[in-house]
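The structures come next, written out as structure tokens.
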Structure I
Amino acid sequence: MAKGTSYSSESKEFFDKETGTKIRQITNHPSIHHHPFYYLPCFDDAQKRLFFVSHRTGRPEIFVEIQDTRELVQFTEREGLNEWSLHPSHDGRYAYFTTTTGAWRVNTETLEEEELFNFAKIAVRDKGMVGASMGTTTLSHDDAFWAIPIKVGDVYRFYLIETATGKWDLITEHVSIGHPEFHPSDNSLLRFAGPFYERIWVINRDGSGKRLVYRRKAYRGHPVRKEWIVHETWRPGSREIITANWPHGVIGIDIDTGETRRVCSFNAWHPAINRQGDLMCADTTFPDWGLQLFSPLDGLGKPQTLCLSKASNEGAHWDTQYCPYDDGPVRVYAPQHTHPHPCFSPDGQQLIFTSDRSGDAQVYAAMLESSVL
């Protein structure tokens, strides 16, 4: 099918048998579907469109669900599209994405695709779909700046693009740059994931101030095995980064003081936070006991089950009590479309997730009640 093709609504609703939560299945085609990575927006701020990736054409392309009509529309027809780079603009005018050769955006009204930066045939990602290889990008809250990590030889380069002019700059190089994220209200500040042994970094937009903000601790005093710090995100309204200390819970890190605090003590896998900064949701695995809601503020983070995702959660390396990479290279099979990756809607009333419960990965929305916690 071609760009601009419209599909009738595939929406259908049901209730989670364990919790009674109302769930809406958004896609229903025998192919892979998924929304953007858990800390990235999957809606524009006005929630006119829900953005997702579909493989129904035989390769990944960007699609949207029009919220007024539930109609599905194909937005791209672009070979080599990096499906995890998708980032809708907050104002709803564009969807930003990368391919193997360049950085692009598609106009949500005209569907015109525009190349903002050409990689001169430099691959955005390595083989595989884990960590820095996923190719996630980040757009500032005002849509003025777009930051993209690109692997060049043995290092990653972090490029910054001014979206209004197309002007670009190289702000840093690092051994690994993954899952970058602009601060939710400060377009001059970003975080990114370094290698597993030095994971959480911050940097200013102009390339200054680059520093490691957390040094992981030894696992119960073990000389080799240490904490597995993974899956981080900013907490809105603060200068705190919240991250999983897998599988022992979630911690918060003040980037200015270095102080840390306990957020929760359960196996929160991909801990997402709402834009109000007062509610989090995490998927779980080993064991999988569903999508769990919890407070990021009370120091307890007592979980409450929202629903069961029934995703297959591929990735045997997550079945551990410590960082497996400290023992040497790990062979990983963890296709990301098998992970729920919970993500809040801008208004905080919906929780978007992906599940292959039907045999094919589909996109779902769980409805949150305002008094859930």
Structure II
Amino acid sequence: MIEEQLRFGFGKNWADFVDAHFSEERIDKAQEHLLRFLCLNDLAGKTFLDIGCGSGLHSLAALRAGAERIVSFDYDSDSVATTKHLRTFSGEPANWNVLQGSVLDQAFMQSLDTADIVYSWGVLHHTGDLWRAVENAAIPMRPDGVFYIALYSSDVYLDPPPEYWLDVKRRYNLAGPWRRRWMEWQYAWRESIFPDLKNRRNPFKSIMGYAASRGMSYWTDVRDWLGGYPMEFAGNGETKIFCRDRLGLELINISAGEGNTEFLFRRRGAQNYWDKVTADTVLIDLEGPFLHRAGQAYQTEIPNYADTADDIQHPRRSRLMLYEDREPVGFAHQDHTDIAHHGGGRYSHWQQSLIFSSTDGSDPNSNGRRYAIANDMLP
């Protein structure tokens, strides 16, 4: 009985989101985020599989982006109903199919048509069997397709650690309605309101503008975070190694540093639209020696990019991507103390400087790896 109480009702949460917050602006933001990370102008001619479709917002974004065919499915019947509601709102397009099923069901996954884009945002870590879910999710990917997943990263949740948050989630799901509201405001104060006040920013402006990131609602995501159980965390390197060694995938894009790390993979040796993205990307090699700042943090000067760098007024303006041995790192906008203490590929394009760390904590002056940057590559 307790275990059933601990399972969070994601579908009910997303149904409330659609009822209270659904808008054309949110569709536009979701579509913009999707296309930016994929480095595509549209999805014309491409098929899209949405694993754990939740509210259906991202499936609808794919439809608006011109996807040739969309298949959405979720384990949660309320999520399926909400997605079907959005499909009806969209005129019941014949090229959008909504199903109920589980990513842990291998036979179900094998029954699906293959897709150009296999997409699962913030879902696979809630199945109770993360790595089996990741492996099964890749089954319907076409040989020349891409695999776009977002997973909660243990590299981000260091203080407090994952064990703390798992306890919070258990307590939240066992709490009554008033206790849950109190926990939501506690979280908002600690994670958003107090940091904004400390940095002389308007916290309520930040909360009201939250939808600008992915088209989501701040409070919906707070409830999703506090309630999301079952739950597993995975390190960024752990995910890359699993997908490389177990699934034969290569990492082609990454955005880290937020709760969910976003990964974009394709099969090793595959040829697809990403070859043109690579050909159009100008990598600027970084020449050492790099100045050792402290701990795992090193610094090099890149004054030519100062006008697009982060600074006090624009703490997340930079779109610079760091590469290690030609693989994107994507762990941007990080606090300089965290770079020194935790490394792991964290970096900051700050004013005229790049403060960075290697992915394994080694000295970039002597580890034999090549470091490079590309401007305007972050999603």
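Among the shown structures I, II, from which was the value 57, 36, 31 of Cα extents along the principal axes in Å, for residues 74-257 alone calculated?
I
Quick one: semi-axes √(5λ) of the Cα gyration tensor in Å came out at 28, 26, 19 when computed from one of I, II, so which one is it?
It traces back to I.
Kindly point out which one of I, II the value -10500 was derived from, the read-out being helix-only ellipticity at 222 nm (-39500 (n - 2.57) for each DSSP H run of 4 or more, over all residues; to 500). Mind showing how you got there, number by number?
Values: I: 0; II: -10500.
Going label by label, the one that fits is II.
0.80 is what came out when FRET efficiency 1/(1 + (r/R0)^6) of positions 98 and 362 (r between Cβ atoms, R0 = 30 Å, to 0.05) was calculated for one structure; which of I, II is it?
Here the read-out was taken from I.
Just checking, which of I, II has the largest value of distance in nm of label points 7 Å out along Cα→Cβ at positions 114 and 138?
Max of distance in nm of label points 7 Å out along Cα→Cβ at positions 114 and 138: I.
Throughout, read-outs are computed from the coordinates displayed, never taken from laboratory work. Computed from a prediction, not measured in an experiment: that's the story for all the values here. Cβ atoms are built from the backbone, for glycine too; each structure is taken alone.
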